[in-house]
1. 1, 2: which one has helix-only ellipticity at 222 nm (-39500 (n - 2.57) for each DSSP H run of 4 or more, over all residues; to 500), as calculated, at -4000?
2. With distance in nm of label points 7 Å out along Cα→Cβ at positions 38 and 54 as the yardstick, tell me which of 1, 2 scores highest.
3. So distance in nm of label points 7 Å out along Cα→Cβ at positions 14 and 86, computed for just one structure, reads 5.2; which one of 1, 2 is that?
4. So P(r) over Cα pairs in 10 Å bins from 0, in percent, for residues 30-69 alone, computed for just one structure, reads 26, 54, 20; which one of 1, 2 is that?
5. For relative contact order in percent (Cα under 8 Å, 6 or more apart), the calculated result is 23, so let me know which of 1, 2 that is.
6. From which structure (1, 2) was distance in nm of label points 7 Å out along Cα→Cβ at positions 62 and 78 calculated, if the value obtained is 2.1?
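Rule-based calculations on the coordinates, nothing more; no lab input. Given the structure is predicted, the values throughout are model-derived calculations rather than measurements. Cβ atoms are built from the backbone, for glycine too; each structure is taken alone.
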Structure 1
Amino acid sequence: MACTYAFIEFICDALAPLGVVRSRKMMGDYVIYVNEKCVITACDNIAYVKKLPCIADLMTDAECGFPYQGAKEAYILDFADTRKALKVIETLWNDLPFPKSKKK
């Protein structure tokens, strides 16, 4: 089951306080960017974030899963506590690199 547009819109609206938020459809599911860094992979109406040491303390109680077959295990980000979700994304954003530019 692919993500619904309503779910993607909800996530993007929740992340709006962090800056410019956009989503991109990829193979039936979505990736969500904040200030041009990819921070969430959304599959089957579940928001996944990379398992990185910078957010391990914030995600100690989080469930984990695989966004798609062949993917690395990721944390499942629960938006029930929006303040915590924003802190996780903000912390993650500070640790992630900007995407490499595509040279023509």
Structure 2
Amino acid sequence: MVFGHYLIVQRWQPYFQPSMAHLTKSSLWIRLLELPLEFYDEGVLFSIGKLLGKPLHLYHNTVRATRTKYARLCIEVDLSRLLVSRIDLGRITQIVEYESVYSI
């Protein structure tokens, strides 16, 4: 993110026109609100990320579980699909919050 906006970098193409560009994927930071502490494991968090898209990165405070109000990870999502707002994780339904996504 640059100044609160997502910056998308893609391979150069001849005769590129931004107004004609078609975005199919984007990297987004998500928050898993009130995620139980037993889920704060790198492998588990990447598995949860796979339910939403392609997991790319975990926030350093999430890995260390120093702040447990929410877990934060970066995932690559397919923009041609609807964003998921909740996922079922065994006995709990987990709320998913997308950072800085107002409308795509």
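1. Derived from 2, not from the others.
2. 2
3. Considering all the candidates, the number was obtained from 2.
4. 1
5. Details: 1: 23; 2: 34.
Answer for the origin of the read-out: 1.
6. Details: 1: 1.2; 2: 2.1.
Among 1, 2, the structure yielding 2.1 for distance in nm of label points 7 Å out along Cα→Cβ at positions 62 and 78 is 2.
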